[in-house]
Structure 1
């Protein structure tokens, strides 16, 4: 439960600077108390933690005032984070650099939402981040 554990950590430790739950699974679907900038990464063909039952409800439950984003990997399975993945690397590194290091140069990779990327089936966020 790495992705679910990430949400638990963000909920329990508001002092964290960023959270990136990858293909998360959790019984709770309400994360309205999270105050940590959160990038939720789901996988379109995840049969273990389907985006419909997990990643999308997680994202939707996060406060609308929070810096948050939802990235859905096109054609990917639950195990997408277990192998090299340029899309995961690009967006998670950008998210972490932006919020942990407070380096606003990385916003250009997060906002505006990416378009035309065949590796992304859906992307939502609460631009602007600054």
Structure 2
């Protein structure tokens, strides 16, 4: 039997910004803590700590992040699928990000406690989470 997957709740709140495809990446993002930048042929998306105020075209604020304890081997399969299934069954939307070493799942902050309970019920271990129930 494999060890249960562990996640930890990050203390920061995050925002997801959308910019025009030809927009430059704001310098303040590059000098901040945790951030993710993705440019496609349609848009520039930036996830960053909500403490940064960016002049984006659209923004979704008040996200909380759960970090999968890594590093994860690239040969592992179904990690995000399992997390997404547990959250979907609880009626919780997610925004997923991946790095070379691990995965991050963002949920709306008002649903963080519900998300952590759903993940615990599905067999995941969630650290740094204080239940508000």
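None of the figures in this text is laboratory data; all of them are computed from the coordinates on show. Bear in mind the structure is a predicted one, so any value in this text is a computation, not a measurement. Cβ atoms are built from the backbone, for glycine too; each structure is taken alone.
State the single structure among 1, 2 that was used to calculate distance in nm of label points 7 Å out along Cα→Cβ at positions 22 and 38, giving 2.4. Before the final figure, lay out the partial values.
Working: 1: 1.8; 2: 2.4.
Going through each structure in turn, the value belongs to 2.
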Comparing distance in nm of label points 7 Å out along Cα→Cβ at positions 14 and 102 across 1, 2, which structure shows the greatest value? 1
helix-only ellipticity at 222 nm (-39500 (n - 2.57) for each DSSP H run of 4 or more, over all residues; to 500) gets -7500 when computed on, of labels 1, 2, structure 1
Comparing distance in nm of label points 7 Å out along Cα→Cβ at positions 6 and 110 across structures 1, 2, the largest value goes to 2
I have 27, 17, 13 for semi-axes √(5λ) of the Cα gyration tensor in Å, calculated from one of the structures 1, 2. Which structure is it? 2
Rank structures 1, 2 by relative contact order in percent (Cα under 8 Å, 6 or more apart) and report only the one at the top, that is, the highest. 2
